[in-house]
Structure P
């Protein structure tokens, strides 16, 4: 990673339905939901022609009985694609996804698709967690049962990662981490029963750093993980984050309570060193300042088989937070060892 950071389910398919995996190629704008109908019965040639007329390209077209699953890109830009279901009986088109980078997808049933992504979306320059989603079209070729209601139903699965798999969450450009000009202060860090939790407030060293926290919506700092299998040391680096900031009688303390923060918040500090007693998954957990970043180090126990990330926001949406959650090996999820 460049240091410019900071920024089973194997269901029988219907006859004629086939699993597809897209070929990645540079980011493209998000496509709005397309509901215009084609003349029935719809042919493959009709679909290709319609999308080309609208400025899109069909990268893959998978028939499923009388219907089709279309993977669509914008123009010649195929880094980000979306999936749409096209009813052959009426030409009704239903957008199933946003413009994402898919790692795979398959048709489970008529109008039902399961897909996975790498966490990148064309709408936001942010690398998020990979996704596993099952989406189902509501209604039939004639539309939804209640006009105006949502056209799809989604079920999102928790994605569990191998600690040895490096993870980056944060601002990115075409999947490459970029430097972020948002500055954050660690508000709290603690060992949970199944992992670690963190929350954040603005850096109080200057007005500029304080307000960099609120460009549009508050969010967690960019971070990366690393794991040494020999020592079993797991490292979390929080970019552009500090353990202490602000000064006595800081002007930034004015009206903090109206923003959901405690009065006289600054100066604020979080102590470096041990985070406390060992847990089922973590031992020797420490936190320290390392240049512009905060680094958390822990030794994983043998029970720490997989982990995931959950994020949220506290207060008046001004205290972003996230949790690293670990779990043991699970025979149903991971197979028998």
Structure Q
């Protein structure tokens, strides 16, 4: 009994030490973040409001009339749920045009298009058809819509949605000849956002996280067709910056922080830095009681160092195929 208590006490102490290391932010290879960076710079301002807005839109009801764009979007979702898909997508596009910097509305449009395309492909397959001629309201969407939005409203939010629209496309069509150019263009767009230092976009977490994921989920042993090849530690650099910035501004739920910590651990594992990987996975485990996330952590912690990269690649493949929880869905930020 005493021996078991010592083991438990040791595990608790280890967890506390890891959390302290995270809070001090420099002990686990995190970059420094300059003074004055705000939640607005980081793209994390108003997460509770985003969550409430997302819930209103998702119900398909906006009877409270709080915001014109929200009401339009909720009506669009309602049409889609009633089978009036084209009318619903047009409504969602109108909502985004009304409030083009609204991440919730842009994300809703992308996710609804993704699921409608997925359903359309499944129905064609069930009928023995292999043609990919989507109806016009889905064809080349939402990329076509967001390209035009970026032309008229070249904001970081519009550019982010365009980049994520390209990621949606490669999730739906994972063939390498589609995935590679889509990923490269997405990274170029995200890099363009982050280079704009006039409004502190270098600290814009949604773009950093999206670019980090693009690097992380690329096949391990393939050379990507980029003009300038990304360094081997590109994913961990972006994801470590996300953790450091989030810690600096002190915004975001523990679930959000745990998800980012787990992903940073994955980046270090892909680079062969198993000790750092395990440290960040343990941090993710200590932050939340969420059963699904902890199962993902425990799976990783059981891997021997020699098998870590092979097992991780298999996990990545399954995650990219899980279109019930698309990697490009921004909802993890506010839920």
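No value in this document is a laboratory result; all are computed from the given coordinates. From a predicted model like this one, the values you see are computed outputs, not experimental measurements. Cβ atoms are built from the backbone, for glycine too; each structure is taken alone.
Tabulated results
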{"item": "Answer label among P, Q for the case where helix-only ellipticity at 222 nm (-39500 (n - 2.57) for each DSSP H run of 4 or more, over all residues; to 500), calculated from the coordinates, equals -21500", "result": "Q"}
{"item": "Structure with the greatest value (metric distance in nm of label points 7 Å out along Cα→Cβ at positions 248 and 296, set P, Q)", "result": "P"}
{"item": "Identity of the structure behind 22.5 (criterion: Kirkwood radius over Cα pairs in Å, calculated), options P, Q", "result": "P"}
{"item": "Parent structure of the calculated result 34, 26, 15, given that semi-axes √(5λ) of the Cα gyration tensor in Å, for residues 128-311 alone is the read-out and P, Q the choices", "result": "P"}
{"item": "Origin of the value 1.3, where distance in nm of label points 7 Å out along Cα→Cβ at positions 192 and 280 was derived from one of P, Q", "result": "P"}
